[in-house]
Structure I
Amino acid sequence: MSRSVAIDGPAGAGKSTIAKLVAKELGFIYVDTGAMYRAMALYLLRKGIDRNDTDGIESACELADISLDYVDGQQIVLLMGENVNGYIRTEEVGNMASASSVNPKVREKLVSLQQKLASEKDVVMDGRDIGTVVLPDSRCKIYLTASTAVRAKRRYDELVAKGADADLAQIEADIAERDERDMTREHSPLRRAEDAVLIDSSDMTIEEVKDRILEEAGKKL
């Protein structure tokens with residue numbers, strides 16, 4: 001029986017960073033759902049399908065086989081059995097992923113692939129609808145959040161560290177708008193699962209959040 005940790009929460013809550021650390025400590029596979037959407041986008045581009053061709057996207061996505069594996073601690077994204085790590089981070093793929101990921105059929109297909117992965121391996125998965133839609137039966141669900149101001153400041157610090165121009169007020173407005181969009185969208189809106197443990201990381205370090213989740217996992221798994 002495979003085990004899972006499902007982590008949901010709004011943009012900028014630190015889900016991916018925390019999920020990777022938790023997976024490493026537990027010896028589980030970290031499922032990068034975003035990378036899976038990018039692999040699907042690459043598949044569609046290779047099939048020559050236009051991002052606005054809804055019917056083409058819907059019929060093609062049914063045949064895509066996407067999974068994740070780990071080799072020497074490195075996540076490998078497999079598309080039809082091929083390692084596509086070197087191809088999925090381009091601007092073209094990112095744009096196609098953004099357009100195709102809103103398609104309900106694409107979401108449906110990837111959710112079923114994510115569920116298949118979780119049935120075969122111990123996983124830590126993060127996203128917006130993991131505990132509610134993808135892994136509703138997971139015994140360890142976490143809803144990770146932080147105040148809008150804290151999330152904006154973290155993003156601002158990240159950008160400044162990279163030498164980019166950043167406007168804190170604008171970032172905070174963008175995050176608030178994205179929260180609204182994620183929580184009110186028609187398909188798989190962001191919400192806390194009834195049995196998810198709420199962790200507000202506003203005043204916590206990454207280490208403290210990781211330890212708190214590991215404590216929950218220890219009790220529930």
Structure II
Amino acid sequence: MAENITGLIEGPDGQLRCFWHGNLPDYLHYHDNEWGRPVDNDHRLFEKICLEGFQSGLSWLTILRKRENFREAFEGFDFERIARFTEADVERLLGNPGIIRHGGKIRSTINNARRAIELCEKEGSLARYFWRFEPGPQDRPATFDYPTLVANPKTEVSTRISKDLKKRGWSFVGPTTVYAFMQAIGLVNDHIEGCVYRPTVEKERQTFKRPS
């Protein structure tokens with residue numbers, strides 16, 4: 001198959017895209033409209049890093065299809081509200097069939113909400129914190145192709161962020177999870193060369209105002 005060589009597949013509109021969405025309509029929409037677009041909203045950043053943690057051991061498509069349920073269950077990922085969750089909330093969430101009912105990941109989200117508040121108090125915002133780790137051109141591959149994508153589930157930068165978050169008390173933030181988060185929020189543009197959306201995302205990254 002072509003995607004095994006180039007990492008690209010033809011979409012329903014005849015345009016070439018990254019292979020991983022498989023042209024499934026909801027996954028295709030996520031690829032085209034969200035993945036890699038720069039994010040600076042703290043609630044969305046918190047949502048993304050938490051959902052990447054929930055995805056551990058599962059497919060992102062599973063999480064994507066439950067995302068609205070997650071948003072309802074976790075108060076729109078408002079970490080100020082989640083930080084006040086109690087054990088009764090944990091039990092409520094464990095009984096919610098619309099989300100991933102994993103006790104460790106649910107408790108991690110509550111813990112990370114409390115750690116997010118602390119981080120914001122020290123760093124100003126989640127956006128300011130995460131965007132200061134944006135890799136420079138010298139830290140990125142000269143050409144981002146399919147072999148590069150599949151060979152790098154984590155990087156030196158994602159490892160550094162992971163270690164720092166863990167020191168601050170966060171959980172379910174390993175280097176691979178953090179790199180998937182970096183890809184999703186636009187800290188890097190990992191659309192494969194030849195994907196019709198790579199230039200679009202790069203243009204958004206160029207005009208994006210970094211939090212300061």
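Readers should treat all values here as calculations from the given coordinates under stated rules, not as data from a laboratory. As the structure is a computational prediction, the values presented were derived from the model and not from experiment. Cβ atoms are built from the backbone, for glycine too; each structure is taken alone.
Where does the value 0.7 come from, among I, II, when distance in nm of label points 7 Å out along Cα→Cβ at positions 32 and 200 is the thing being computed? The value was obtained from structure II. When FRET efficiency 1/(1 + (r/R0)^6) of positions 40 and 56 (r between Cβ atoms, R0 = 25 Å, to 0.05) is computed across structures I, II, the figure 1.00 traces back to I. Comparing distance in nm of label points 7 Å out along Cα→Cβ at positions 96 and 112 across structures I, II, the highest figure comes from I. Structures I, II were compared on distance in nm of label points 7 Å out along Cα→Cβ at positions 64 and 144, and the highest value belongs to I.
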